[in-house]
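Read the figures in this text as sums done on the coordinates, not as results from a lab. Predicted, not measured: the structure shown is a model, and the values here were computed from it. Cβ atoms are built from the backbone, for glycine too; each structure is taken alone.
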Structure 1
């Protein structure tokens with residue numbers, strides 16, 4: 001069964017941030033997510049979450065230093081530890097990690113190893129605290145020029161090298177369609193290493209149904225693969241947020 005989570009950083013932006021949690025509940029979604037927590041009113045988020053009985057699917061480690069640089073390993077571990085405390089307070093089990101931009105003049109192999117080393121160190125905290133860190137590749141063709149990690153294949157390699165069940169990949173369907181395509185095959189082959197999904201259509205990063213991705217087929221494959229986590233809806237609505245969400249909600253319901 002596909003479980004959907006609305007990213008309230010870019011959905012329901014027509015109302016104040018905390019009110020977006022109300023809208024998530026009103027439309028019938030079981031969960032929401034957001035990016036960094038550092039400037040958020042955590043007490044208010046917790047209050048609204050409990051009031052509506054919804055879950056927090058994921059949020060980002062904050063502040064998130066560039067982990068392609070070995071010099072940032074210590075600050076990354078501190079950020080993970082602080083973010084875990086907030087995750088426990090909010091009842092969230094998944095924290096999003098990004099790599100930062102590629103360092104010019106530094107071999108990619110060295111940057112790759114820096115990411116692996118940082119995540120290995122952070123894995124000890126994740127395992128002890130029973131949270132999952134999900135590493136997110138982003139596309140560098142349209143949205144995130146200069147970002148280090150764009151391909152899912154390198155992302156899966158990093159996850160394998162870290163070797164912890166508490167460090168997985170965040171597979172963003174939108175970013176990977178832009179970067180490499182071959183969505184269903186990649187997902188099916190690597191589902192055990194995927195800890196969270198993000199979704200939007202291509203082009204434009206708008207709601208499913210506006211572009212080229214057949215979300216009914218993709219989500220059916222995700223469900224058939226036995227994935228039990230959330231699929232985050234991280235798109236820029238082209239219309240009223242509630243209307244934009246209904247298409248993907250209906251697709252998820254049709255899958256069962």
Structure 2
């Protein structure tokens with residue numbers, strides 16, 4: 001069986017030159033993205049190298065406590081990313097709190113299902129399986145929740161008059177905010193729908209490609225990729241539904257009034 005082809009620093013440098021090419025094009029066309037491209041590329045390299053070291057250490061330790069701490073750190077960082085990507089945020093810690101709880105519930109429940117019922121590694125909490133599965137599901141879940149929150153608050157702000165008119169005519173908050181909620185749900189679920197639609201036809205998913213490059217049987221790699229795609233879809237769906245439901249309640253009160261005062265104005269402190 002053909003194994004993975006080892007990569008050295010020169011190989012990575014050649015790949016990095018493509019990023020520098022894009023940065024050069026940005027400077028030439030005055031897009032203002034050159035600095036962001038270089039910083040993002042540097043962050044990618046440093047962060048992945050650090051993660052590689054951490055994961056190798058966790059594999060060696062195989063400790064439930066350390067695995068749990070890593071899971072906690074991943075969830076908290078995912079919640080921060082949801083918060084940071086919002087232009088209009090809930091006041092206080094609500095955006096961070098709702099985002100963190102949503103991604104934790106969606107990704108956590110689906111990861112546990114995969115570990116305990118489907119994959120069934122021994123032990124089920126071994127970091128080789130728990131951390132890697134959670135990481136793939138959590139990243140996509142985070143994106144779905146971010147898009148859903150952004151769509152919800154943007155639509156509610158833009159259609160304030162129509163929503164308040166529905167409320168004045170006797171509609172409850174679920175009905176009045178129904179269109180905004182449905183748009184948010186579609187926005188949050190669309191990335192994974194597109195990914196599943198394109199998988200294998202337009203794009204070869206990264207996990208499957210990596211396994212095949214490492215010498216795994218293509219059919220076995222495909223089975224794992226299908227599993228992962230379905231798990232991501234399930235986790236994203238749970239998280240997005242929870243986030244939108246909580247967001248609708250936060251954008252209104254028990255008297256069924258629209259509460260846009262609970263949003264911070266963009267660029268305000």
Structure 3
């Protein structure tokens with residue numbers, strides 16, 4: 001009998017459902033934790049940190065999509081329904097944190113410093129019931145301190161709630177190279193360009209141009225991380241010129257696509 005991907009995800013969800021109470025403030029033992037992308041929407045009574053030591057991890061809630069390359073991690077609040085996806089060959093290191101062990105923050109993407117990366121990896125080798133009074137407990141305390149101090153970054157895409165806008169955004173996420181003007185897209189949705197523009201800002205906090213550009217740049221991250229040519233990535237994400245893509249990427253991430261690719265390659269090799 002063929003063992004399907006959905007069967008594996010159901011098994012992982014069953015394991016998570018059986019984990020009702022975390023035995024320690026942090027739970028992240030590599031052999032005990034299902035470090036796999038679970039695309040079925042689910043929630044936990046604790047904080048989840050999804051970190052990809054290599055590859056790109058994407059977490060989606062009803063309100064937003066969060067994308068984390070190797071030097072970032074997704075922070076998910078307790079009770080937040082979410083699904084997880086990742087690029088091929090992604091190596092996920094997840095942590096679960098008791099809600100009373102950390103100050104609640106909004107769900108979002110955290111910057112992962114080299115120190116925080118090594119702490120996450122080192123913690124994954126500790127036993128589930130690590131010694132809280134000894135060296136293992138001190139390592140966990142440092143890890144919690146570093147997580148508290150890690151700043152948020154803007155690698156997220158707000159999602160609308162209105163059905164017609166949901167349908168449009170789903171299409172644009174699947175086709176980041178689509179360059180149809182707002183007027184034509186609004187016509188296809190049976191609404192005026194003015195109404196679509198107004199609803200987009202009300203629903204996402206961004207105007208349509210800003211949302212589409214962010215969608216394109218997020219789509220570029222797994223391609224760059226996979227080592228694709230920057231010119232090919234630019235075209236696949238709807239940019240008709242290499243300089244325009246580089247300028248938009250640097251304005252948003254603070255580094256050029258080439259610098260991002262080099263930094264990601266260096267991080268993956270650490």
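Suppose distance in nm of label points 7 Å out along Cα→Cβ at positions 173 and 229 works out to 3.8; of 1, 2, 3, which structure was it derived from?
Source structure: 2.
Could you tell me which structure in 1, 2, 3 was used to calculate distance in nm of label points 7 Å out along Cα→Cβ at positions 149 and 165 as 2.1?
Derived from the structure labelled 1.
Once mean count of other Cβ atoms within 10 Å over residues 101-108 is calculated for every structure in 1, 2, 3, which label goes with the largest value?
Biggest value here belongs to 2.
Quick check: -0.45, -0.91 is what I get for log10 I(q)/I(0) by the Debye sum over Cα atoms at q = 0.09, 0.13 Å⁻¹, calculated from one of 1, 2, 3. Which structure matches?
3
One of 1, 2, 3 was used to calculate distance in nm of label points 7 Å out along Cα→Cβ at positions 157 and 205, giving 3.5; which?
So the calculation was done on 2.
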